[in-house]
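The data blocks that follow each hold one structure.
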Structure I
Amino acid sequence: MPHLVLEYAETTLDDAAIAPVLTALHHSALASGQFSESAIKVRALAVPHALVAGQPAPFAHLTVKLLPGRSEETKAALLDRLLATLAAALPHQASTSVELVDLTYYRKPTPAN
């Protein structure tokens, strides 16, 4: 865990441009010291239609999904780190934000025999 889900305005980035952003977010989460590399999952969702302040504009919103158990201070430090990474990777956005979602249920699938 975590799941990092980046939503961004489809008109501002192409597939080649989004890959380095996802890599930067992965490295930032890893550098936090909270997760093993194999536990970090990062994905992007291009949003075809969006308004910022009532107008079409570039934006980036990162949802961070975590299992419970971390302190508020640890979560705040992680969100600050990821927001700084996102802002540096995508500097010309009208809106850049990060949201935390505490997962309430998680179960690893059991291997099929």
Structure II
Amino acid sequence: MRWLLYGFDLLIPVMMIVFGRWMQKHCPKEINAAFGYRTRRSTQSIEAWRFAHARCGRLWQIVGWPMLALSAALALLRIFPVDDARLCGTLTMAQTVVLLLTIPVVEHALRRQFPDNTK
């Protein structure tokens, strides 16, 4: 059971690294509703779509590696005096917050790169 929790501790950072690389190098050819970085701003044009994928993919890789190292260290060292399930849940929540915080960063970059012309 403990090793399964270790795997869960590393799941989000590994996914950010893998999908970040994929998004950066293999952006979906067309804007779609099924897969990709989909926000109102990123789907306004194919250029914005590609820019958002490249920016988000790079950001996920930049953030994913340190998050993976920190998560692995915490998972293996068990620094905090809490039970395994609580540590796994806390790490997962913190990793999810970091993942979600990349959205405003990408949206800000999109706003600067592709300003609204509808004012």
**FRET efficiency 1/(1 + (r/R0)^6) of positions 51 and 67 (r between Cβ atoms, R0 = 35 Å, to 0.05) - highest-scoring structure of I, II** = II
**Request:** Tell me which of I, II gives -26000 when you compute helix-only ellipticity at 222 nm (-39500 (n - 2.57) for each DSSP H run of 4 or more, over all residues; to 500).
**Result:** II
**Message:** By the measure FRET efficiency 1/(1 + (r/R0)^6) of positions 3 and 91 (r between Cβ atoms, R0 = 30 Å, to 0.05), tell me the structure among I, II with the highest figure.
**Reply:** II
**Request:** Of the structures I, II, report the one carrying the highest value of distance in nm of label points 7 Å out along Cα→Cβ at positions 27 and 99.
**Result:** I
**Request:** For log10 I(q)/I(0) by the Debye sum over Cα atoms at q = 0.13, 0.21, 0.22 Å⁻¹, the calculated result is -0.52, -1.14, -1.22, so let me know which of I, II that is.
**Result:** I
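Bear in mind these aren't lab numbers, they're just calculated from the coordinates by the rules spelled out. Just so you know, these numbers come straight off a predicted model, no measurement behind them. Cβ atoms are built from the backbone, for glycine too; each structure is taken alone.
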